[in-house]
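Scrolling down, you'll hit the structures one after another.
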Structure P
């Protein structure tokens, strides 16, 4: 009898070992697949990008020293942008799991690699949550959504202000309609802020849906954020918004010195708003940015090619380069079980 028990335990251990080995192999295959997909999408888009070629042709005529300085500052602002996002992510996820700043940075950049080939950047969630412990990942998605809502609130409010200005200055409508545009822009902004600072109401509404009640332990993360913490997350989002707005304005005014500052800033706000409102792949997002920039900037400058080239450069610096950097962290992911194993 003892021999039978011993043989049974040995068999169980062997099966568990095989299962773990299969998971390990599958884990590696998924990482390789993600890396290959990201590489293919990036190479395919960069290999025939006329807008980037136009940008190169434009800067060849300028002082190399000034070009290097401007591009260097834009690159440093990119690093600052994603460092702020890493700080925000670390702050958000502390409601679920404590992670180091280094892991926060790695997960943010890894998420950008995943976002490259997934619709509406949904892969960014996967790139980040697989750095968390296995049982904390769904809660991590919920916490991450709070950060995305905060960024959306900032983008929408600034976009609403810019659109009211645009309608007033560049759309031929009756002037008596302008107060209505301003009023509804204000109403929408206030509603967004009220909703955001009462984000826990989403948990209450989801609990009212019968088939979602069993997931209450995941959505309950929303109730852990106090208004002071939500304000901090909103400030992180505003800081990021300021940084990538500065990138656009810096390179635009470098190539078009006579471009008026205030109107160009508001046009960038509209660009961000439209871009955030339309579904797209990150890798195709340059097309959305280009079309939007072409339409709106024509009202303040005739230099269409320069505007498009600048848009392509910002797309390259803010999304493609970080996605390439994030590819180095893909092999740190673990899709089955704790990320520590």
Structure Q
């Protein structure tokens, strides 16, 4: 059995395989269990393996590459047009096998164990931050029902809660006071866990030369730098910085026809977490614009702010930072603002 291309539809326990030879003739079409999948792949002749970039895809990609196979991951939305007729596991595997051979297909970089590990810390931290924000908003809503309004900000929130619990004249019942105390403990616990993850990310950042290199860019700190390094993976998977910006979703969405170009707002495709970090970092640079007006980045930003809305300039700076970060990673260079002025 000679297989040139193999498509695998990933799942939790049952995996559909579709293999073809170089002429396109089907040579393999079956379902295997999770336990038997490595055994099946290791006994196959070396070939091109295609999979969708979904849960456990990076693990299988690393494993199959150890066996000597060439592995490529694809976004699921780019595989869907190749599905024929009704959707099922066999049809999905056939579509993956077809899509991975297309010369204009876009692929997802395969993450290393280290990159996937730090990105898992990022996602866990993001979830804890969301939980803390939701719990704080719930507590604010409970107090608002009793006519107690807490000003914005974490500092005000923490200070006011202690005063509220000590105030005997705010008409709060014993049950409500007990509830507030329990929710405050939960929020404090979440805050501590977020701080622990921040320290872990900071430690990884200090040990990673690539992360330290791109953290020199104004608007990119340890949090954004580690997330970029973990997400981009191999920078040579992208041809240029524009592809990285498009992958993150920081480029305009295009709706052009009849030779008329129409550019809309940013596409918001790709990784929303990276986009959020880059935009918040750019917003911080705009906030410090008056303190350091002589740097090239701030001169460029000042000229842009004269012509565009503040939010447009912020997104433009985030786009620019993503391209510079890719250039530094791909060329193994340090950040040099003098090159930008040139």
Structure R
């Protein structure tokens, strides 16, 4: 297993509808500055549209602001809902972001699962996989070739060239998010790595890792040097305090995921996210005191080979002080334990 683990934070940024989003934006920028100062490796933000009854910042403009607030961290789009978009626009946006950030962008992408989003972008759900694969191929070519000509089901590129040359060569890392088995195989085939899902249990991920490795072998690809996973994480001085603080917010977040239909996009046999916190957390969340959190992160590294852990800390409604406390405790006590163990 890799001897170095990177640590990042998912700035989820989902808030109740009646709250002051300007104030929350300032909190998120404070978080980014703190993460940068504490030496975290990456900051992530997701992408959802029409998030009623909650509020959420849009991915591309958000990352463009964070790149200035946190000049030392990598910027992960985790994930672009690639089936919904035009490949030329996506390729141009992320080329510009790569240049503006000095080569710190990670291109995370996945299909997406919400019917509302597919309908809003005029995409039929059954066309999602084909559009995803065509878009990704077009984006790769736009990033690496001087000009490309390519006809897709929903676009035509006629001698097209992106406006800015990328800093990262041949292109930003492509992390493909995947829940179901078929998507895991697609990540092996098309991506630089599989971006392991936050919602699946360790047992499911271990089973799927066997599929992933077999598919890599089938295509003559090595195991990726960087293998990221996103997990719900919260750390406090004691186990009981960590659970007492984090449980209500994490349960609220998963109730929101269920209302969006996340469970329908998960692997068969591991689709129930409506259970009580204790059952939901088992083999899925990393919550506890510094020793427990370090031990659990090391277990993920040992069992799955992951070496970039993206932590979702801020559940819906969690106060800023509690978020910042965990950031400090992780950086000051947990990460050194993990580095020493490796």
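Values in this text are rule-based calculations from the coordinates and carry no lab data. Values in this document were obtained by computation on a predicted structure and should not be read as measured data. Cβ atoms are built from the backbone, for glycine too; each structure is taken alone.
So the values come out like this:
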{"read-out": "Origin of the derived value 22.9 (mean count of other Cβ atoms within 10 Å over residues 79-86; candidates P, Q, R)", "value": "R"}
{"read-out": "Mean count of other Cβ atoms within 10 Å over residues 31-38 - highest-scoring structure of P, Q, R", "value": "R"}
{"read-out": "Identity of the structure behind -18000 (criterion: helix-only ellipticity at 222 nm (-39500 (n - 2.57) for each DSSP H run of 4 or more, over all residues; to 500), calculated), options P, Q, R", "value": "Q"}
{"read-out": "Parent structure of the calculated result 12, given that relative contact order in percent (Cα under 8 Å, 6 or more apart) is the read-out and P, Q, R the choices", "value": "Q"}
{"read-out": "Answer label among P, Q, R for the case where Kirkwood radius over Cα pairs in Å, for residues 47-150 alone, calculated from the coordinates, equals 16.9", "value": "Q"}
{"read-out": "Which of P, Q, R yields 16.2 [mean projected area of the Cα convex hull in nm², calculated]", "value": "R"}
